Structures are given as C-alpha cells and as structure tokens.
1. Of the structures labelled P, Q, one was used to calculate distance in nm of label points 7 Å out along Cα→Cβ at positions 211 and 419, giving 1.4. Name it.
2. Looking at percent of Cα pairs over 40 Å apart, point out which structure of P, Q has the largest value.
3. Could you figure out which one of P, Q the value -16000 for helix-only ellipticity at 222 nm (-39500 (n - 2.57) for each DSSP H run of 4 or more, over all residues; to 500) was computed from?
4. Here FRET efficiency 1/(1 + (r/R0)^6) of positions 219 and 299 (r between Cβ atoms, R0 = 30 Å, to 0.05) was calculated and came to 0.25; which of the structures P, Q was it taken from?
Structure P
Amino acid sequence: MVFAEPLERWLEQQYRHCAVALMRSVSAVDIIKTRPGFGQSVRPRKGSIVASPILGAYDPEPDYFFHWLRDSAIVIDALRLLTEDEHLGFDGLSHFADFVRFSLSLEGLDGRRLIDNPAWRERIAPDYRQYVRTDDDLSVAHGEAVASETRANPDGTLDISKWPRPQNDGPFARALSVLRWRNSAPLDVDVRLAVDALLRSDLQFTLRHWRDACFDIWEEEKGFHYYTLRMAAAALDAGAGWFEEQGDSGDAATCRSDVAAIFKILDGYWLEDAQFYRSRLLESSLPSSKELDIAVIFAALHAAGNGKTHSVQDPRMHATLAKLQALFDAQYPINRQRARRAPAMGRYAGDVYYSGGAYYFSTLAAAEFCFRAALHSTEKSALTDQGDAFLETVRAFTPASGEMSEQFDQRTGEQRSAQQLAWSYAAFISCIAARRELIKPAA
C-alpha cells in the first residue's frame, strides 16, 4: 500500500485521536455496565480506568469493562505524557489525583464480606455460577492480597468472576508510574500525601512479594516471569530514592540489594542457543511454548532503565526483538508482500486468543523500542527508519476513524477482540513521545 499522506502528518492526527480516545476509558462515570448473568450493574467511580469503554459481553467482543491494575498503570503513565506536552493541562493532574484516591480505596476490599452476606449469589443466573469465585477464593481476598488481584470493577467493588490470580505486575507497574508523576508534576499537599500513602503500600508489597510465583502479563500461566521481575526491579530502583526522602534508609538499602538480586535472576533468562530472553519459568517446572514473547520487550519499555543490560541498550534484548520479528513475519499471512513495512507483531507463537493475531500495542512496542534504542546508539538512522517501518504497519491496519482495538486479524487485518482498547492508545502515545524525543532539534 502506498500512502498519499506523509507519515508525519498521519502520526500527528492519530496522536490527537488517541489522546481523545484514551480519555473515554478514564473516569467513565457516564457509562453503566450491566451483567445480568452476574446480577450486576456497574457505574464507574472517578479515578477508575476501564480497559475498554465499549460494552462487550463475549458477543463476540470480550467484556473488558474492568479496572485492571496493570493496564491502568500503563494508561496513567500515558496521561503523564499528555500532561507534560500540555495536551491535557490541569485536567491531567485532576485525573491523576482521582486515580490515586481510587487506587487507595481498593485496599479496603474484602472478599470475606461477600461470604458473610451471600445474598448476591442468589442473583446469579444458574448457567453463570460456574464462572463465579468460590468462598475459598474470596476468603483470601483482603488486606495486602488485594494488591495481587488482577482487576476490580470500576465502581470499586471486588471482581467476583473466576480469573487468573494472583498477578503481581499491577502494583509494581503502578508504583513506577506514580513515582514518575510525583517527580514531574506540581502536586498539592493533599494529593502528595495520598501519593505517598499509595507508594508506601505498593513498594512494601513489591519488597515482600517480588519472589512469589504469579500469573504472567497475559494472565495465562503461573510462574516466574521476566516482565514481572523486571518491573519489580524498576519499581524498587526508583523507590529507593523515595524511601531515602522519607528518612527510611533501611528500606532504601533493601531496595537496592533486591534490585541487584533480581538482575542476577534475569541474567539467567537468557538462552544462549536460542538467542533470546525467555519470558517465563513455570511454577510447575514444565516447559512453556510461550518462552519467546513480546512481554520481554514491554519489560524494557515499561521499566525504562538506562543501564547496559535488561534495557533498550542490551544487545540481547535486540536479539530477542529480532527473533520475534522473524517469528511473526513467517507466521502471519498479513506480513506477506508487505513491501517496505515492518512485520505486524503479536504476542507469542501459537497464540489462539481471538484471531491469535497481531496486536496494535505489540507492533507499537517494537517501534518504540527502536526509537528509544536509537537515543543511545551509533546506528541512530537505521533504528529510526526501522521504528518508522513499524509505524507504517500500524497505519496500514488503522481505519480512517483512527480507532484501535486490541488485535488486527493475522489473515485479514480486520480489527478483533476488545474495541477501542485503552492500552492500544496508550502505546501509541508513548511511542510517539519516544519518537519526538529522538528527532527533536538540538538545543
């Protein structure tokens, strides 16, 4: 496909669209989601972030009307970027303050209250009861364990559906995003106090639980995951300075010691013969078919480290991306006869979720990785061109409306899975922020 419109112009138009579209997922208080089978009617509270504002019910689009801890951290980080480039202004600070307060409110969730008041189970349709959490599952959902809940309802209530738990990347990612906001935005006293309360909770959770097995970024396999460990290291590395500011030198020292320990563990994820970082070691010790996974690239981006290892500067990370490119280039029919575009990227080999296809956020992650790597490389032009080639692929499969779902089909290129996915828009915003930093004129 040959585009008449220059890439630069399309990127600016799509950036503006993504900024507007992303905000539909933030504090979506005007949307009511009903789940008749579960006996629920959900109206979001201020500060909640829904993964998708489009009301699906697996008909065929999935129900993503939840506040995922990890997704919300990614979105709030994109809001920081929009605020810093003055796209949102004061509204950005207001949304961040609401997010912090909503996040703190989730700490009071307690599954034992549902056990003590079981009338809600009577409202669940008989054919939906198989999808509802057991009392044993609910009994442990309180106190610190709430931080390892994968998601909550955006009205601030506990998710009652069976879902893979625990998942620890949420509080790790949230601590890192909140620290970035704290270090860059002018916060008033009340907001700063709330921020510090949330940071203490999330960082203490990280210190105590980074060694624990949990479910991966895709909520499919329980084990010890590269992404989760790398995010823990990033949160603790940044959190050490915060602890020192609070006068807590002991926890600051523990943070730095744990970061070194995590990096040593991550070094062991490199597979010399295969030439990539494996994404996981399963709790069961069984081999996984998902070892080569774009989650490793997300780890480098979301952690945003500047070191020589486990970052965009790491040659082994570049080798991992090259393996992923080759995988999806060969696997997806839409990557055939693609001319000068880069391959559309997915998650891992053999993915069967919806089309098992290309993801907007995966393809954008590959582009952003190239841009961020170019900042530190002598091959700046080649990496910049490669990043733009990935963006041309995104453009090729983005409709004129600018809407971005979760996937675009690996065979037809048609949009699939959750519509107007907040993470897709956040990934575009962070990718363009990296590109702007790369190509901005020298001062």
Structure Q
Amino acid sequence: MTLPRLPLALVLAFVAVSCSILPPDLARELAPTQTQYTTLQAAYQIIIDKHVDKPTSKQLIPGTLDGVEKWLQSQNVASAPVVERPDLTGSEWSDFAKLSASLDAVLSRYSTVKKDLLERAATDSMARSMNECHTYYLDPDRAKTFNKPPSPVSGIGVTINQAEPQQPIEVIDVIANTPAERAGVKKGDKIIKVNGDDVTKLTTSEVADRVRGPEGSQVTIVFDRDGTQVELTITRARFVSPLTESRPEGGGDIAYVRIKQLISSVTDDAVQALRKLQGARGVILDLRDDPGGELSVAVDVGSLFVKTGPLVYQTGRDGNKNPIDVNPRRYLGLSTPLVVLVNKNSASGSEIIAAGVRSSGSGTVMGTRTAGCVGSGQPRDLPDGGLLLVTLTKMQDAKTGEDLNGPGKGVLPDQSVEDDTKTPNVDEAIQAAVAYLHSHV
C-alpha cells in the first residue's frame, strides 16, 4: 500500500512550526541559561527548588555578589573590588543570566582571578546568603570527608562548636586531664589557624578533623582569646570523654545531670544517673554547650520528662506541619520539679528537648537563648565534585508555633541567667537553678 504524498506546502509548514525559536528574552525567563558556571547554576536551582524557605533570585543573587566582593578583598585582588550589581526582576533564569554576566565581568576586569575559585566563592556565598546553619557548600576537597566515620585517632581534648553561621569555631568545653587543659586552652577560645592554615571558614567537623591526629604527634593552633591571638603547640593523646556527668547539687538534695552530646547511649546513661540520685527533691538537666546529635536520642531524652504530645513541630516546604512526638516508653514519671539549663551553644537536639519541656510545662528552662540551629538538611552533589547542604525542614515551638531555626531565634528561656566571666569559679546558672528548685519543692 502506498501512502499518499503530502503537499509540499504542508510539509514545509510542519517543519517551520517544529523549529520555531522563542524570543531570547522569553527563553531566558523559561529555561536555564547557557553558562560557564555550572556548579553555581546547580546550587542556585537546588536552593530555589528545595530550600524550605522558598528563596527567590532577589534574595540569593545580592548575597552571592556581596560574598564575591568580600572574597576578592580577602585574596588581595583589589582593596575596593568592582562587582557589578544588576537590576533584578525576580525572574529566576533572567536574573541568573545577569549574575553570570557580573562574574564574567570580574574575570575580565581582574586577570589574576581563576574561574574555578571565583565560582566556588560565589557558590559558598549563595549558600551563606540563606543565613542559617543547615545550608552550606563544601568544595571538592572538603566534600571527601563529609559524613565519613573518623579513623581511630587521638586529639587534644576539647569540644568545639560554631555558635553562629560565618563565625569562628569556639571551644565550648575543655576536658579534664587532657593535653588541651595542660596546654592552657580556655573555654571561649576561638580557633583561627591550625598548623598555619586559616580555618575560620570551615565547618565544625572540618576543624575537628584538622585538630585530631595520631597519638604523640603535635598540632599548632592559633586561638583568638578576647581579641588577643594565642599560639599553642599541643601534643595529641588518647583520652576518654564521658558523654554525661552527674552529681548531687544544692547540699545533696538536687540531682544534676549534664549531657554533652545527644549520641550513643546517653539516654540510658541519664536514666542510670537519675536512679542513683532518686532521693533528690529536684532535677537539673544541663544541656549547655550541647551541639545536638541524633534526633532519635533527643526525642528519647526529652521523653524522660515529657509524658505526652509533641516536643516540637516540623514543617517542610509544602507548609504541612508534622509533630515530633515523645516516646511514651521512655517517660520516667518523676514527681520532682525540673530545670533545664541552656546557652547560646545549645543547638539542634538540645533545643528540641528544651522547647518540648517549656511548651509542655514539664519544667522550667533557664540560661540564655539557644543557637537557633534546629532543622533538617540534605546533601546534594554538585558538578565540581562538591556538596551543597540544603535545609529541607524547619521546626516550631509546639505551644506558640514560633520558628526555632535562624539567627535571633531558638529557645528563649523562662528565666534568663547570664554567666559572669569575672567569676570563673562560680556557675551562676547552677546556683539559680538550685535556688529555684529549693523554692518549688
């Protein structure tokens, strides 16, 4: 059977329709632009498509260019580098094309700038523009060690944390009888350099990896101590760092339990400590400087004191609010009053516990506002071999509904207690907690 031959005019008309091209301006509005910055483009799309806060180009691009300008200054490219700031319309890909043009202009203007380093600086700045702790960029070298179990190595004996995004890593605890204590490291010291390398832009885990090392080897660290740089060379050693501490307080009738990190068996350790102090008339749960850890452990610890209901709520990009409920099998049913101590370094899981205790009325929270670093993130591969961590959910107080994640947020204690640096041998927060518990038994 022979198919009928289509008229030539119809064939030409079909080809013309199939190959029609959108006007350039409209094409930029609808699809990603051709760019030499493929890693930056991938990060841009991931953050816009996945981040819980639904950022727009008008938020991300100015922050990116601000960071690029600071990076150029840090590289001594120019004391006052010129970075063009385009007019943005809010159109995703049209605005990205303008960002690409601004970076092209930087490369053209400053011949010493390498394209791959400029792109990494821009990607890092874009992630930082979200201004919260769970969204950040790891370049290819730093990405290799992400989420890898550490080798069995030794260290110096400190606990470190980053209190706020873009701030240096701070020593929040010096473990007794360790090289750090013997060398004179102080709580509050900020780590500036490790073995001559600037580490002020690295994450907590990355700084920890650089400080660790074989037993008997040395590491040289420069600390910022109240504006003065202190350089110490410390010999690494093996040591045991207990995750919990417990003792009687207030003359012996108050049970004090400190949890340093919410991992491993700390829930069972806390239960054992409380049972040993079961004659106490009040309980202090100290979560100061606790950076968090595993969500399941945080829920179990919170469930020791909160009988029913959610500790917090978790909200995704779709706006749906889901409760993070207690584990009823863990509830201890204590009849004594409870005080939970927190500070600016109490983060993630420790914030969930404090928020749950406060919202349920199961106890009183004392200290200073927590870190405001509570949410969940996910790593995404980037074309350069790096990783982008992006925040997928944020958490809210179960009673008030207020967001807990972000600068100036976190858990605001029921009673504010500041540590007085002029009295290093006095713990004002514990004193206030003991006085409160004695007045409420």
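No lab work stands behind these numbers, since they all come straight from the coordinates. Quantities reported herein were computed from a predicted structural model and do not represent experimental measurements. Cβ atoms are built from the backbone, for glycine too; each structure is taken alone.
1. Values: P: 4.8; Q: 1.4.
Answer by label: Q.
2. Looking at the calculated values, the largest one is Q.
3. The read-out was computed on structure P.
4. Details: P: 1.00; Q: 0.25.
Attributed to the structure labelled Q.
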